[in-house]
Structure 1
């Protein structure tokens, strides 16, 4: 058996065409969707991620503003910038690229972002709304994974779903989204004993552990759907996921590649959240 590929790059391109149409329609009504990206410091990976997000904005017609600050920038200065962006009516989405320098409290910065502009979906309000099934701006990576799963056409209700990784950014919100689809969900983490006894039961396996090759073929149920969120650079320069693609693809029914799977969808969901925030803003203005 050879797994069918869940092509995140192709799906992202399809969705971006729809987003371009929505951006054009919104602009015709007088609102240009705008995203502000804040980058603090010189982390090389962060620069690549920000460049990809700016490129996606340009592709979809979203106005982007890039605010680059040195690593020595104080927490107060970052908070002051966020406050100005909160008050700017031309900015509908605010993204503070993580990680931040160690002297800056990440939670304090995230919580300072206007909930209506929190397009990363990290604010406590948006996280709480996700728990009760009313998320307005869901976290981008889990939201992208949900769209990838939908693209397979496989109903999740009643299926066993296992999430490997319990981060606040991916693992926990992913589990909530799967639960909303009426899957039976287990979350595994660094303290989980005998990981394979959980993964082998999964009809749907989402892996976001940051450990290259963690999941191998014998750990995966025959016919499972496997989504690899991990992206790791090996010493030889290759990018690989948390799943051993060769062995797992011989057992799974569906699998995402790395790269070209979850990554393009994460960026696309950021654009979708920004546009959604802009549309909600336009609706509220029109209602006044």
Structure 2
């Protein structure tokens, strides 16, 4: 095992894990560091993204485990008993399902037709989409909605789901797009945050399932497995702490910080990377 190589994977896992929950685009940052770091030809970035995304998924499930349990209890409890105590969680689960559909369908289309493969090769495009993310975050920086999770409508869910479709573009933050979508629908900040991250779970599970075939058919050596799994574990750890940190930022209404960061990062990418 080469320690230098191991640290490269760990570093990329750190980047993926830290940027996954915050509104700066983890996919965009992986593409940026792919250009910045030398001697990375041996790394399968698609596989790395799949595995580190799985690490992030585990972290999010741990953080939102109580919400997830309540949603399952409410959904199946109301279906089987029709008790009013389950109704709000049942409705919320329906909103999550409804909001997942647009990105789920579009994600399959994008994967099958390889629509964004050329865009991912164009680092300047990532710079532009980072600027778009900065603009989105700037526009909603001072919004304070009043809707809690029980007041989310079918229209709200569809619109937030469509914002998640936009986040399929490299450089557009998924959490940023869905939180922006929620804030434009007058969600409370906490409501927008929670809805965004619960919404992340089904999409991330689908991504992981689609990547299983490639994982099974891979010809990784034991050393390569150690590299990729190390990146996955690191991604999960950093996603866990970054999500908790990001929750505090959202509650304080300080999304402008991420807008400024995306503006600076986007300009640097456009001006200096090829």
Structure 3
């Protein structure tokens, strides 16, 4: 345990929690006392996991009810599961488009609907918290990832809509938009060319390094916690300052260390 117990006795659902940023989020909640249900296509082998394809609306529609059965209650939902198709916009197939929006936008929308219904039907007046994981790409386009960017921008719009509609009922809905973040899975697959490409990319990032899954998780836990009790409808960009701007003259740009 971390010594903090902000989520002691609370039920937390984390989609996409089997690996990457989602896994770091699930571990962080558990470390602070939460009862966590991971929802993923992959079986984690540890903790409680519900194997489900969130691109299937019927499977997505059963998540919150199953979570209530297993955890007794749900207080926080984190929509982290996502797919990232890339390639030129003219090459995107209808199937790729539909899959991206099904997983990245419709799936979270269904979980948000069901979570809000549960929060309100619980009858204890405590409301609940939802944190969606979008992307800095939703705010500043990066090509060629048109469909991914659009699906995450739609998720930010849904975040704002739910926050506005249900704020008076004690439901808070916020969003974290990660920038360049290196997961353990990605780190293990990087070769020299990948590292050279990353070093070049980091010229855009004022902090001159990628983020870590734990840093993204810290932002999520803050927004989900009582410490953020008057924060809703917000998108917290966690990108090392990438969206803050660029150097007019690249010669003024600070050096980038080897990643």
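Every number in this text was worked out from the coordinates using simple rules, so none of it is lab data. Model, not experiment: these values are computed from the prediction. Cβ atoms are built from the backbone, for glycine too; each structure is taken alone.
What the table shows:
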quantity: Among 1, 2, 3, structure where distance in nm of label points 7 Å out along Cα→Cβ at positions 229 and 245 as derived comes to 3.8; calculated: 3
quantity: Ranking 1, 2, 3 by relative contact order in percent (Cα under 8 Å, 6 or more apart), the structure that comes out highest; calculated: 2
